[in-house]
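Asker: Following are the structures in question.
Please treat every number below as a calculation from the coordinates, not as lab data. Since we're looking at a predicted model, the values are computed, not measured. Cβ atoms are built from the backbone, for glycine too; each structure is taken alone.
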Structure P
Amino acid sequence: MKKDHRIIVRGGGDLATGTITRLHHAGFRVLVLEAERPAAIRRKVAVCEAVYDGRASVEDLTAVRIRNLSEMNPVWDAHCVPILVDPAGQSIRTLRPDAVVDAILAKKNLGTTRDMAPLTIGLGPGFVAGQDVDVVIETMRGHNLGRIIREGSAFANTGIPGAIAGHAADRVVHAPAAGRFRTVRQIGDFVVKGETIAWIQAEDPGAGPVSVPASLTGLIRGMIRDDYPVDQGLKIADIDPRRSEYANCFTISDKARCIAGSVLEVICAALCE
């Protein structure tokens, strides 16, 4: 039975959350492993927020932070998804899952190996199917999004986000300086190009705050947490130029759902015979 299969997903960001949600609703027992300070931008659709708040709900899924593996089963029994701070994946050896999905989306492999589980899946670039993982799922928007790769790699990262209403690179806001991020506007707010959406307070107490202006007019679809320590150049916000798409700020994206479907297909084919 699917509830007897344990799946570990490394990463709880917005794309990972699409996969986590799909696997959970399909009946698998999913454990999420996260970093100590996740840096999700699309926080309203990322279960990694449970690391900070203890619980995080995305659509009809609730994730609950646990302190150790002994707290995992009660969370599953409550029809929720447990999330454990374990960036190195040390608990994988203890739990011995049926599958490991690396959904960190770091554009490189941060330590996932084929011997971690009978089935290993890597999302996006940084993995080679048949070498460090069994299967790679394409994450680049376009004709091949969600393609199941059993030999070779996904497309290399271009650094350019997918275009929305004619906007691509300018949709993303990067930190103009290093320091503490201080929000002014919130996810879902409509902003005008050039408007201050946040400040960055430099670590140097003698330096003044640096304004973070909106890169274009539209909805703030994602923004990093208030008080997060940022490096210069770090992605800190995402703006959608379509004012009519307010609900999209709070729901799993089409991209995440497409990738999730491919992960589910691979896992069902391997484990649900």
Structure Q
Amino acid sequence: MGKPPFPTPGTFSAPPSWRCIDFVSDLHLHEGLDRTTEAFAPYLRDTTADAVFVLGDLFEAWVGDDMRHEPYEAACTAMLRAAGERLHLAIMVGNRDFLLGRDMLAACAAHPLQDPTVLDAWGQRTLLIHGDALCLADEPYLRFRAQVRQPAWQDAFLAAPLAARLAQARQMREASQQHQQSQPAQEWADVDESAAADWMQAAQATALIHGHTHRPVSQAFGNLPAGAGTPPSAARVRHVLSDWDLDHNNARAEVLRLSATGVTRISLT
């Protein structure tokens, strides 16, 4: 599959008064993740960061903003609103919760965060993405993504009763889980390095932060050699966010904190 062109990004400049920004993604919140939800609530309440940026898949499934009135989602909405009224809460949609819209953001006192967004903070430009759009090896998923991101598909889906949408989301989730279980984790698609390098160059960014792949790491990335008249790229690095799951084996919950002094990973397990 060819490399996708760099979309027109959103931009965000951190106020000079800010001391640090926290990044999280892939919490996949849903009823039944009691420990994960219980860990996220005090983190949002107590973090000393000036802002929390959620880079996609805050919820395991989101079938429309009317879902926020369901008991579990209503509790999550209240939790998020308390944070949004205390700090700058920004939410990017992911591949699981791409239907999270303006009504839910308003209910959470949250700001929309476009995918991609270029963050200008402490003299550095950082490209923020969820990550799924650049997993070019997963062609079946990308075809599905192209379909469900169409306004006509979304309008037709959202016109169905909530119960029908929830049932369809459960079926899609079960199919996704079966697909993942059929593959070793090391074979899951990763962000394409060459495509990411193109996007970082277009954004004039030296750092990339993304989620989606559930393989947290900080590493040199996108530093491609010169060729075909292209000069060598400047030193670049990517920071992959951790998914959260405190309800099953291999407990994990991590925050990536960006400040003037660099990047720190904070484990909440």
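Asker: Upon calculation of semi-axes √(5λ) of the Cα gyration tensor in Å, for residues 76-171 alone from the atomic coordinates, which of the structures P, Q produces 26, 22, 10?
Answerer: This figure was derived from Q.
Asker: Thinking of P, Q, which structure, once distance in nm of label points 7 Å out along Cα→Cβ at positions 12 and 220 is computed, gives back 3.0?
Answerer: It traces back to Q.
Asker: Next up: Using distance in nm of label points 7 Å out along Cα→Cβ at positions 4 and 44 as the calculated read-out, with 4.2 as its value, let me know the right label among P, Q.
Answerer: Going label by label, the one that fits is P.
Asker: When you work out relative contact order in percent (Cα under 8 Å, 6 or more apart) for each of the structures P, Q, which one comes out largest?
Answerer: Result for relative contact order in percent (Cα under 8 Å, 6 or more apart) over P, Q: largest is Q.
Asker: Turning to a different aspect of this structure: The value -4500 for helix-only ellipticity at 222 nm (-39500 (n - 2.57) for each DSSP H run of 4 or more, over all residues; to 500) was derived from one model only; which of P, Q is it?
Answerer: Derived from the structure labelled P.
Asker: Given 3.9 as the derived value for distance in nm of label points 7 Å out along Cα→Cβ at positions 36 and 148, which of the supplied structures P, Q does it correspond to?
Answerer: It traces back to P.
Asker: Can you say which of P, Q returns 19.4 when mean count of other Cβ atoms within 10 Å over residues 124-131 is computed?
Answerer: P
Asker: Given a value of 3.4 for distance in nm of label points 7 Å out along Cα→Cβ at positions 68 and 108, point me to the structure among P, Q it was derived from.
Answerer: This figure was derived from P.
Asker: Starting from the value 32, 21, 17: which structure in P, Q was semi-axes √(5λ) of the Cα gyration tensor in Å calculated from?
Answerer: P
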